[in-house]
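Each structure below appears as structure tokens.
None of the figures in this text is laboratory data; all of them are computed from the coordinates on show. Not measured: the values here are computed from a predicted model. Cβ atoms are built from the backbone, for glycine too; each structure is taken alone.
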Structure 1
Amino acid sequence: MRLDRMLVAGGFGTRKEVRALIQEGMVTVDGERIVDPGFKVDPFKAEVRVGEEKVMPPGRIYLMLNKPAGVVTSTADPRYPTVIQLLPPEYARRGVFPVGRLDLDTEGLLIITTDGKLAHRLTSPRRHVPKRYFVRVHGYLTGEDVKAMQEGIVLEDGYKCLPAHLNILYAGEISEAELTIYEGKYHQVKRMFARRGKKVLYLKRVAMGPLELDPSLPPGGWRELTPDEVAALKKV
């Protein structure tokens, strides 16, 4: 692949702009400064950099992020840091975006990609892709809550949620559970528990479809999805 084409694909500008970067000596291939825009490079084996910034090879990007609280699920925001800012700049240049949304104070699994078709597939209301959350609430959880979730909670605006599965992990003044839902209404989990008289204190998404959050990822940590994980998501 021509070096200038790789830089254009990586989001570093137009063909004219990246040729200027190369000819100005701003680009290195495996540590060697290259000034020929037509220099042939294997984008999957060579390390190409513009200054200190790595150039991503062509192809779609699929990432798993463990979203921390206090970060918005957006590509840009005037008030809060975004999930995209948790990634190296070379990913932002490629136009990655989050699949779906998590509330500002919600943690956990977030898929970030450049694949619009897959994103639509995972978030389409018609697909009913399961999303599993770990939740901590103020109030005792009982079998009645399990039954109510299974029958479909009616929210304060009259909307009836699809049946959800509640697995109680601990019942007490502060209860813990896992809740699996099959849609994604605004603040849905919090609103569902509120209708049962429980206040959500902590919320973390631990799975989406066949993909589970990697337990080795700390809050703010990320990694690329494996080919098997991508293939499983595409089968949803």
Structure 2
Amino acid sequence: MLSFSLSGDDKGPVIVSTKIDSSKKAFFFDFGDTLASTDPPFIFRIAMAMRKSGLDITDREFEEEYVKADYRLFLKHKEIGSISPREHREWFFPLLYESLTPVADVERFRERVRKEMNEIDFSRSPVPGAEELLDYLKGKGYLLAVISNNDGYTEEKCEEVGIRRYLDYVFDSTKLDLIKPDRRIFKYAADKMGISPSEAVHVGDMYGTDVMGALNAGSDVIWFNGRRMGKFDETDVKEVSELSRIIGLVD
């Protein structure tokens, strides 16, 4: 059974102060809940839809289960050696529902959740500190890219929140038929940018998809842990709870 603890709830921003190696040439970023977020956040919208569908669960409880399922997905992919976008769709929610076990008829429940999700209005905006960080890194000469598990419209979403102008590349899982945590999407991005994965730093919010996926591809990692989650293993990773803190790791 996986377990974790919350990290530093009352101790101010989380930051692990190991500096970024000066040999790095590029930064990869996750998009959703890293550079941009919705109001309400995507994970909380699922929790809202689940409550409307009859499941008694808080936003925080669901957030914890979601992050656990993401790590389980990484472990399953690691056993097999790869994962496709189709497999990601087929594997993730069953792993999540194994923990939740809300009702006997899971498929009917999932359909109701999807319907309720479609009824929830939301807006999208940059995460605090995103533009400041991207502008700083651009000024330092780094190549910048988004690598997102998304619906084919990542570039348009980057335009919507005003960050596309900072990015040299936008890589979308749907368009590429590649998906995190599979190392192939990180390798593809690095090849397109004319670097090796080891010359990139990946910044993302999900421990399995982003942290372990990028490490498995040979990239350095900064875990954007705004949720203040504990790690699932003993992997040594740089960690911040505010994007602006990354500047201090580079400067």
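Each of the structures 1, 2 was assessed by percent of Cα pairs over 24 Å apart; the largest value belongs to 1. Of the structures labelled 1, 2, which one yields -12500 when helix-only ellipticity at 222 nm (-39500 (n - 2.57) for each DSSP H run of 4 or more, over all residues; to 500) is computed from its coordinates? Value -12500 for helix-only ellipticity at 222 nm (-39500 (n - 2.57) for each DSSP H run of 4 or more, over all residues; to 500) corresponds to 2 out of 1, 2. Set 1, 2, criterion FRET efficiency 1/(1 + (r/R0)^6) of positions 121 and 225 (r between Cβ atoms, R0 = 30 Å, to 0.05): the highest-scoring structure is 1. To test your reading of the models, identify which of 1, 2 gives 2.1 for distance in nm of label points 7 Å out along Cα→Cβ at positions 177 and 209 when calculated. Label of the source structure: 2. Once distance in nm of label points 7 Å out along Cα→Cβ at positions 25 and 169 is evaluated on every structure in 1, 2, the highest one turns out to be 1. From 1, 2, which structure was Rg and Dmax of the Cα atoms in Å, for residues 73-112 alone = 11.8, 33 calculated on? The structure behind it is 2.
From 1, 2, which structure was relative contact order in percent (Cα under 8 Å, 6 or more apart) = 32 calculated on? Computed on structure 2.
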